[in-house]
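Asks: What follows are several structures.
Rule-based calculations on the coordinates, nothing more; no lab input. What you are looking at is a predicted structure, and each value in this text was computed from that prediction instead of being measured. Cβ atoms are built from the backbone, for glycine too; each structure is taken alone.
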Structure 1
Amino acid sequence: MIGPDHFELDGAPHRVVAGALHYFRVHPDQWADRIHKARLMGLNTIETYVAWNAHSPRRGDFDTSAGLDLGRFLDLVAAEGMHAIVRPGPYICAEWDGGGLPGWLFDDPAVGVRRSEPLYLAAVDEFLERVYEIVVPRQIDHGGPVVLVQIENEYGAYGDDAGYLRHLVDLTRASGVVVPLTTVDQPTDEMLAAGSLPELHKTGSFGSRAEERLATLRRHQPTGPLMCSEFWDGWFDHWGEHHHTTPVEEAARELDALLTAGASVNIYMFHGGTNFGFTNGANHKGTYQSHVTSYDYDAPLDEAGWPTDKFFTFRDVIARHLPVPDEVPARRTPSPVLSTTFDRSVRLADVAGDLGADSAGAGAGASSWTATEGVPTMDALGSYRGFALHRVELPAGDEPRVLSFAGVRDRAVVSVDGRRVGVLQRDQHERAITVPPGRVLEVLVEDMGRVNYGVRIGEAKGLVGPALLDGAELTGWRSTPLDLGAVVATLSGDATDASTGSASDSSSHVSRLDGPVFAHATVTLDEPADLFLDTRSWGKGVAFVNGFALGRYWTRGPQHTLYVPGEQLRAGDNDLVVFETGAAAAPVVSFVADPDLGHTEQ
């Protein structure tokens, strides 16, 4: 409960020393290990967001299987003798796709965003009611680990709709949540005033100037425990930038200042994990910037779950203020180094079906083809992540012409009669390209991650029309979302050509990757182990291991390896499938000893 000066547990003052660990960013077979290491650093609490769009990719769904089993995750926290903070949003930011808000939420243009709008609130209620079915029986008063639940997330940076916040509070309490409710905002007068309600306990989010920011928080909340519920000990990365790190000594000094002041703290992140598949978000502050696959965050526990220098330094800081277990975790050892070759490949054109195909004959990579006059967005196709393919017949002509769109969200590979002619990239503000004469124009569009912060939350993805050819609208489109999993399964299942079903030479060597193309390799292991897939010689695409989507790679960097959880591997043969949308400088498959997350500013 909230006391006059401290959190109170069983009637005694209690300090929360927590670390952020998002279950949906970590392989579920690794949860117990990461939670145990949090306790070894001296933490007593695990904090997690709940990602709405991960649990509910379609309205009415609420998936709690495998890596989305929030109940099992909280039970593992309890088994380690730790407490839990749950932050269900519904908006979570977190550099996560769409800030956690599902794409389908915005199919109706009348829906609101993070405000008291009936359509939005009805969907939010459906989600939160399912979350609280899991959380309520795991509260501390029921013998469970949950001690705090957060309402919304840094709302003062977005809006000031007190009625919206009150609706969330009323639903939360009506669902049976009895633990204290908190809010978090950056400690400015404006954000703290707009982002909370009198009955909610305010906390701050910051990574520096601890004493100053705690003082600001205290002005807005004269009594009760001080808490930095997002102590930023690192930062996230965008494609095309450097890898962000925070000096260990600087972060440790600020953590010590927080604990010396008597404040509670949640270290964001304790363990960042990975944006597996297509789950990364993006920022847009004048220029679109997509987050990389790794969410290492320069956290105390690295992306692969090993303690860093920051872990041991933070442990020493915490030990000055609270008891720390005697057990010390081991440091990371190099991962196995191995290499192989791609043994078969198939072009996207050969698996996506012929122009004009219907859903029955669409091929392994296409769910169904939709005919429209104007070019549709991905959202209009009912697709909210990944790739979509568009085809249209070009008018007769013998000269090059200029193709343009009203918008490209976020990357479009343009081909004519099967030959790639160029790429349009949102982050370069590109919307037009010259195309040669030909019969069929094909555009492969990639959603690089939905904006997770600011006013562009909820915007549609894909190609934004009209599509113009030398200023005249280009009509008669056929479009389909790509089911990459179907192609991956076909290539991984046996050595058959995915388009024709004929046997291919499984011992052949693929000498060229000129995308869009799928390529398969067999990776043979004596025993499972964490690996780091080297992507430096490839162009741009996504990789799968044994059907599991590791995430995006891009020669642009800064990230040049993909983390492969050992729990996703097996002794013997493993299937690696790459969907390369550009071109590989060298079509080789290598696994290296150490991660390469890119250059830093230093």
Structure 2
Amino acid sequence: MKKNTSEIPKGSPRVVFQPQSGEALRRGSSILAAVVKPTLGPMPRLAAVQDIMMRNGVPELLDDGGNIARRVIEIGDRDADVGAMLLRDALCTMHDDVGDGTACAAVLFEAVFSAGLRYAAAGGDVMGLRSGLDKGMRLILSALEDMAKPIGGEDDLVKMARTICHDDEMSETLGEIFDVIGQYGHLDIVKGKRKILEREYVEGSYWESGWLSSRMITDSDKRVTNVYNAAVLLTNISLTDQDIPRLARLVELAMKHGRDSLVVVTPGVSDSVVGLLLLNGKEKEDGKFGTLAAKVAEIQPRQTLDLEDMAILTGGRVVNRDAGESLAQVKWGDLGKARRVWASRHHLGLVGGEGDKHKLRDHIVSLRKSISQIDDKYLRDLTITRVGRLMGGAAILRVGGDTDSELEVRKDLADRTARVLRESAHHGVVPGGGIAFLHCQRLLLEKASSEGQGFGFRILADAMEAPFRAILSNAGFDASHYLMQVRRSDLKSAFDVRTGNIVNAESSGIMDVVSVLQSACRTAVTTAALALTTDVLVHRRQVDPVRQAHHDRQMHRARRGVQ
């Protein structure tokens, strides 16, 4: 007689084999997919997430699949929880990487995994199926790449943004911003003090930095420091009292060469150094000289990379503490030059850097080539930001809201939309609404026999319908009825759930970013293949945290010889 798993104590160690393990994985992943699936499409349904830490009991309303999956930390069924967490990890990773497409990945995963389990239950070769799924996935990725077209001007950017955020004001604002700054432009999205969206275009290049002393402010209304015709010292050395004579020498050197100001970019300065700079700054009122001390990022690798970019822009050289250098060794040729340098509390800007234009161009080209080769998300985003800064296209978007929670939601939505717009400008777009995957379905069915991978290709071909069906189902339409209509139409047609009509996908703005669809397909298929080849679930004993802490203290005392 089969033992009821519900009778097994929750903390008990246990091993689960096939077919029970496969069914448990399916149960858990289906639960998570069902939670995320309603958010797919331009008419998403919401998920209300109850936070047990919130005393007022107000649920968090979300329509972003990645954030919803992140909120699900456990389900009651221990066996099924393994499947839910397997899919959750894949969706969260994808959300971190591309910012969108998690709901699409979830429905694709569910379709592929469920069909694969049926194939395995019928006695099919799962390892052979995995090979077929891998080859079919590569075929889909290639087909999507062939379909991709570059995105157009501001109108196309606005339409693309609207498919992500479903907010007309935000779509028009972000569309305009990216049309101005370009795909590599530097965009800061920050919390605003007003409900409306506010955009500000910034001349030159700027960093998240700022002045080191508010006493250096030259514009008290805007709380900004401006200096002109500047010599620029770049260093990772924090300046102390012993550097005062050396800094005074650099001030004289800058004056001698006809500069109107000296800017010091450094991790920190002492009060005496600030006093020296302020003394020279007062002379600025007489038309003689101005000074500014600005901070550089303290964390690595940002500090090194920011200083490197500033050096190329200004034509200077970084005085490096790690190389044993000091200010005593600085010569005039080591200083950078800029037409204007400005600093606020949180930003430092360079305008009209006098660095070698050929070196700057080669540096930008090198960075752009490296973007596609960087796997680490933080470094890839940092490299894209560096390219935008060096090219000089920069903007700040201030997002507001009536409440703190609304502000957080809108800022997160703006961040996600901006990331997808950048991806669309970089990689191109394909027909949206699930249409691109339907085109791949035809190719998979044609190749199924010739490639000798029939079952894997057919499972993927059937799964290609899943996103289209989910989008229509979420909007309240009969997916099967309109699927036949779309198939009878030309390859550029799509079903617009907002109007209920078959329309031209491109002119109606029903487009998807090709890299997002590729990531969704890759995430779904590889995770499903992994789940299909997982035969055993092992549950370890869950230890009471109070008892574990007491045990750890006893062991610690025993090691120290304390009775």
Structure 3
Amino acid sequence: MTLTGWIQIAVFCIAVLALVKPLGFFLTRLLNGERTFLTPVLGPVERGFYGLAGVKPEEDQHWTAYAGAMLVFNLIGFLFLYAVLRLQDILPLNPQGFAAVPDHLAFNTAISFVTNTNWQSYGGETTMSHLSQSAGLAVQNFLSAATGIALAAALIRGFVRKSARGIGNFWADLTRITLYVLLPLSIVLALALVWQGVPQTFEASAMATTLEGGSQTIALGPVASQEAIKMLGTNGGGFFNANSAHPFENPTPLSNLLQMVAIFAIGAALTNVFGRMAGDQRQGWTILAAMGIVFIGGVAAAYWAEASGNPMLTALGLDPAMGNMEGKEVRFGISASALFAAITTAASCGAVNAMHASFTPLGGMIPLVNMELGEVVVGGVGAGLYGMLLFAILAVFVAGLMVGRTPEYLGKKIEAREVKMTMLAILILPLAMLAFTAIAVVLQDGLAGRLNQGPHGFSEILYAYTSAAANNGSAFAGLTANTPFYNLTLGVAMFMGRFLMIVPMLAIAGSLAAKKAAPPSLGTFPTHGGLFVGLLVGTVLIVGGLTFLPALALGPIVEHLAMLAGQTF
């Protein structure tokens, strides 16, 4: 590890922290339906959409109506994207003449982009037409991200409203987030990426003459626009198969920094929204501090593991001074690659600038653990906040048991209904991750996809279902997942990880919104200081550790011990 590497990590953290308050202030006004500096320009457009759709934005929805609107909207998005993929061979903007996407791959891809997972069992530049990329995948990048932010806003309203029946209006939330936040930020970031060398064109390809005198076809397309919302919306689906390791998606160290900051920007700012809406910004900083502690620990561990290198390669005569550079871009190096891996899996993004399967066993375990913790370390836009708030409910419940009081959070009593719904939402992820992994490692269809034997092959399968259920989308790419078995089972895992968690979360929001807020007393457990940060971090780590340690022991941990012993599989 080097001073330069730590400076890179520090610059990223400072840039994200600098955005938290201004972006949080803007998002708070927007989600409260208040006037912003963009209202004079976009207000008429917003009202026009409401008029066309017959929406009354001031009408609050009960949590069941909010959930129903969200589910119907996402179902329609799934069906539309599935149709685009299946029919892309006869639709326009298909200059390469791509064939229709097979049904099992179209199912997987459609549910992947609707759930904000963006798992890709295909090479984008060889499988998807420009229409599929732009009108299909990129559109869902916006809508799935907006859905996540809207759901976080609904849960925040549940905490801060008193004796209320509704938790907001899904259609108004979705419209405002897309129009005022995601579109403007994406335009700015896309222009910055074009400045750095990312293509934005409908040209199919370019022909280049190689140094040997031969020719090479280089795929082109509307890359910058998809790249911007891919990062800002924590989507992660790459235009090219190599994702952000491809020089057309991520050409320079500056573009790499911009992309990393974009991944965390909105998710980190939403913690400030929580504090502002609660009337005490310390509540938001407490949540962000808990996220930051887990994140920095993961970054440090991944950086150390990759900088330490692979002793088996050192024994073969490879210079260990550069660390483990296998699967990494020289233009980024060890620190930026380890940082990107920790960011993208902490934030439910799934974009990669290095191949996670080529990390050392412990270095590759960090992205895996980030997802298994529920991706609550900033997490997907919106999803990270409501995931961490579920753990906060669990933490105050544990604190209440310790002192013999009914637990409270922001003045709302946490009772049996909220605890049951919280546990249901939290247990959905390990159910999908571990159950499908167990099935895949005993069936021939599952074992046939492994590139490696032994613990690394097990990690490939575990990583796939962990990534799918956590709605991340990154992979230990040695796994051949473009088969009917994996496309169907991974698609079901994505659905479970997204929607089976959302519904009980919205039930909690509705239950809390209907309650009165009790004033703080001498016996009230403070939820805005270091003690609560420690309790929250401990709850997240203990729940994740107890649940996933046995699976990790079979994969990266035993692989690390084998590496130290010089054993291969």
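Asks: Taking FRET efficiency 1/(1 + (r/R0)^6) of positions 127 and 231 (r between Cβ atoms, R0 = 25 Å, to 0.05) from the coordinates of each of 1, 2, 3, which one would give 0.70?
Replies: Clearly, the read-out refers to 3.
Asks: For which of the structures 1, 2, 3 does the calculation of log10 I(q)/I(0) by the Debye sum over Cα atoms at q = 0.05, 0.10, 0.11, 0.12 Å⁻¹ return -0.30, -0.95, -1.05, -1.13? List each step's numbers first, then the result.
Replies: On the way: 1: -0.23, -0.89, -1.06, -1.23; 2: -0.30, -0.95, -1.05, -1.13; 3: -0.19, -0.80, -0.98, -1.18.
The value was obtained from structure 2.
Asks: Thinking only about FRET efficiency 1/(1 + (r/R0)^6) of positions 79 and 351 (r between Cβ atoms, R0 = 41 Å, to 0.05), which of 1, 2, 3 has the largest value?
Replies: That would be structure 3.
Asks: Figure out for me which of the structures 1, 2, 3 the number 25 belongs to, where relative contact order in percent (Cα under 8 Å, 6 or more apart) was derived from the coordinates.
Replies: Details: 1: 14; 2: 25; 3: 19.
Matching structure: 2.
Asks: If helix-only ellipticity at 222 nm (-39500 (n - 2.57) for each DSSP H run of 4 or more, over all residues; to 500) is calculated from each of 1, 2, 3, which structure is the one that comes out at -5500? Please report the intermediate quantities before stating the final value.
Replies: Details: 1: -5500; 2: -16500; 3: -20500.
Of the structures listed, the value fits 1.
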